[in-house]
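Following this line, the structures themselves.
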Structure 1
Amino acid sequence: MKIAVYPGSFDPVTVGHMNILTRAASLFDRVIVGVLSNVHKDLLFSETERLNMINCSISEFNNVQAEVFSGLTVDFCKKVGAKFIVRGTRQHTDVTYELQMAHVNKKLCEEIDTVFFPSNDANFCVSSSLIKELANFGADISELVPNKIVKRCIMEKFRRLKTGR
């Protein structure tokens, strides 16, 4: 069985993430979306919120599941029996960074390979940061997130931040 891990912060999940996931799910027997819990980013959403948004976005897949993890991605891969890491790339800076990470991961665990999926044209500029910026100003993010539930979670988060409730 070919198992892959698609790791990331997913803060929040985007249509770009879902495009990569859809493509990966068609190639692998099982894909585990690894939601990082210990990233050094300033995250807007909690682990639980991120996991819930992903879970409501993957319900159509029968070979995809989501799980929170901390530590090294290769250690998580070993834990779940994955031999592949899935990564998406949008621009040359992504490619440079992801290639460095792939080489480091290969040094840490030679049995695990990284598979790259370039962004499709429609999602080339979509990022979690962009979605948060737009949502903060009340812009319509419907076309940038996987579904109405994710959109509602994002908009509700910004409403609570602005009102303090």
Structure 2
Amino acid sequence: MIPATPTARRARIAELIETRSVRSQGELLELLAAEGIEVTQATLSRDLVELGAVKVRDGKALVYSLADESGRSHGEAALDRLRRLCEELLVTAESSGNLVVVRVPPGCANHLALVLDQSRLDGVLGTIAGDDTILLVTTAPDGGAALARRLLELAGLPD
């Protein structure tokens, strides 16, 4: 269930744009309505501006994109940022079932957890951050080990 906040709505819009070929605001309105997210065309238009969405050519069609100046999508840019932060901050990543406990230097957990959430790594349900520890919950009952390996790989550390 997506909360009815502008931030949550924009996050869902960004996800739809990155995972589908959305050709028009009308099509996007229909996709949102199918998920129970009611929004006016004017509000959707403002959301697209806020997200920096632009129309780009995809074959013969024009579709919405959230690409940055270098052509990278927000997801790709977030993954690059996650890789850099893991290289700088990740100390350990250990798993148990569908959980991963990540250790970072004091004061860094919230920042890395935010970037983890923004990167939308496959299998991550969410994060909880303390001062120097992050708890990641995976969607699969046994997904913790694979996610811990992935984070260690991003950091360039042995597993």
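The numbers here are math on the coordinates, done by the rules we state, and not lab data. Bear in mind that the values here come from a model prediction, so they are computed numbers and not experimental data. Cβ atoms are built from the backbone, for glycine too; each structure is taken alone.
Any idea which of 1, 2 comes out highest on distance in nm of label points 7 Å out along Cα→Cβ at positions 38 and 110? Spell out each step's value before the answer.
Numbers: 1: 2.7; 2: 3.6.
Looking at the calculated values, the largest one is 2.
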(message) Between 1, 2, which one scores greatest on relative contact order in percent (Cα under 8 Å, 6 or more apart)?
(response) 1
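Out of 1, 2, which has the highest value for percent of Cα pairs over 17 Å apart, for residues 78-125 alone? Show your work: numbers first, answer last.
Numbers: 1: 38; 2: 31.
With respect to percent of Cα pairs over 17 Å apart, for residues 78-125 alone, the highest-scoring structure among 1, 2 is 1.
For mean count of other Cβ atoms within 10 Å over residues 14-21, which of the structures 1, 2 scores highest? Could you put the intermediate results ahead of the total?
Working: 1: 22.2; 2: 16.0.
Between 1, 2, the highest calculated value is found for 1.
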(message) One of 1, 2 was used to compute log10 I(q)/I(0) by the Debye sum over Cα atoms at q = 0.09, 0.10, 0.17 Å⁻¹, and the result was -0.36, -0.44, -1.01. Which label is that?
(response) 2
(request) For distance in nm of label points 7 Å out along Cα→Cβ at positions 54 and 86, the calculated result is 2.9, so let me know which of 1, 2 that is. (result) 2
